[in-house]
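As structure tokens, here come the structures.
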Structure P
Amino acid sequence: MTLRDAGPVGTLRIAPSILAADFGELAQSVEAIDAQTDWLHVDVMDGHFVPNVSIGPPVVRSLRPYSTRFFDCHLMMTNPGSYLEAFKSSGADGCTVHVEVGGTASLLRDARSLGLRVGLAANPDTPFDAVAPFLGDIDLLLLMTVFPGFGGQSFMAEVMPKVKEARREVDAQHVEVDIEVDGGIDVSTVPVVVEAGANVLVAGSSIFSRPVPLDAARALREAAHLSH
């Protein structure tokens, strides 16, 4: 399956999280916000690494015909390596694994060998030092601004020093790495994360729970560009 283009590294992107969408009308929900969508963020939870269960490759495969956007799959799983190939064949363009599950170097190599865009995620209480050794091996660094597992949580501003440190190191090392944030992202927190150095903004509830999700996504984009 052909991979979609992620676009130039470092550009501002809005990545709506389908976790907050109406799963009964998922395709329609995704199509409704397409005009303000750069990437589509797919939260995958296994009930082990995080205390919730969401979706897997079959849903990605079912959704793929309804969107030409880059599918940014966030694997909150204890054994993501067992599913990388299934996500790729189902239509994932990038897969992000968590540094906390271990075996990071091997997971990143496996994802790269499949032709996936490679991401590494860290929970709010995981120090930057845990991901720093892998900056040269990834395309995306996801710094969680809530503890993963459930949508609609409050933004954790205490993660911003880590985002700033990541931006400093990415720039200093001249590596082609996007910095993504996920959790509590809305028009009030967008300026904070953009100023800290993030360029990929994942938003779920602040888009899909609004009366007109397309307008909500547009407002996020405008707030991001004003802060950039």
Structure Q
Amino acid sequence: MKNNFINKILKVVTYEELPKTFLIFYSVGLSLFLIPFTRDLFTALTPLSLLLVNAALLYHHRHWNFRFIAFILTVVISSFLIEAEGVSGGVLFGEYQYLSTLGPKLLKTPLVIGVNWLMLTYCSAAIMEYIRRRSAGTVDIAVKILGGALLMVTYDIVVEMVAPGMGMWEFNQGYPPARNFVMWFVMALVYHIIFSALKIKPVGKPAIALFFSQIGFFLIISLFMAAGVV
């Protein structure tokens, strides 16, 4: 019985099944958030779910070498420190504060925030690598880097619509100022330059599925919020 349970768990996180698993995972998360009496459970599970989807994704990364580990540490640590400075100073992104959904904080900044930056960089790089391969060479490295950064900014634009209502973060003036998106673009661009310079090859389908599952998840929640259902 125990072996059967383990085998079922391992099956849903295989390379072939993981895209479908991500879709189901975020569909369940959507239900937990939209149903009022399970919303507290959704909030409690959010930090853990972020760690789990990253672990499932990176489990399939094919080349775990010094360069990749250095990239992980660079993104996770630097993004956390930049976010902490942003919260403290109010200059980099605008005046904002993190709420409770993203879990435990250090320096008023969620400990998992660096993992989120890592996930977004990796997934957007996978999308652009897929586009580059399908373009028969018409998409060069510069376009790949720029496209990856723009994908991450697009993600932030979508998430900003629901972040306060989901208890993730909120800006003092309501919607974030322009410099928030400028800072997102600068950080994303730097991370994609590093990713490309280190010649890291991302896994394809699971990373692409994770990115668009999250985008779809937040877009649907934004529609419910706009309709006043949530």
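No lab work stands behind these numbers, since they all come straight from the coordinates. Fair warning: this is a prediction, and the values are worked out from it, not measured in the lab. Cβ atoms are built from the backbone, for glycine too; each structure is taken alone.
What the table shows:
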read-out	value
For 1.8 (distance in nm of label points 7 Å out along Cα→Cβ at positions 49 and 177, calculated) the corresponding structure among P, Q	P
For 0.85 (FRET efficiency 1/(1 + (r/R0)^6) of positions 145 and 217 (r between Cβ atoms, R0 = 25 Å, to 0.05), calculated) the corresponding structure among P, Q	P
Comparison of P, Q by mean count of other Cβ atoms within 10 Å over residues 113-120 - largest value held by	Q
Per relative contact order in percent (Cα under 8 Å, 6 or more apart), the highest-valued of structures P, Q	Q
Source structure (of P, Q) for helix-only ellipticity at 222 nm (-39500 (n - 2.57) for each DSSP H run of 4 or more, over all residues; to 500), computed value -8500	P
Source structure (of P, Q) for P(r) over Cα pairs in 10 Å bins from 0, in percent, computed value 8, 37, 40, 14, 0	P
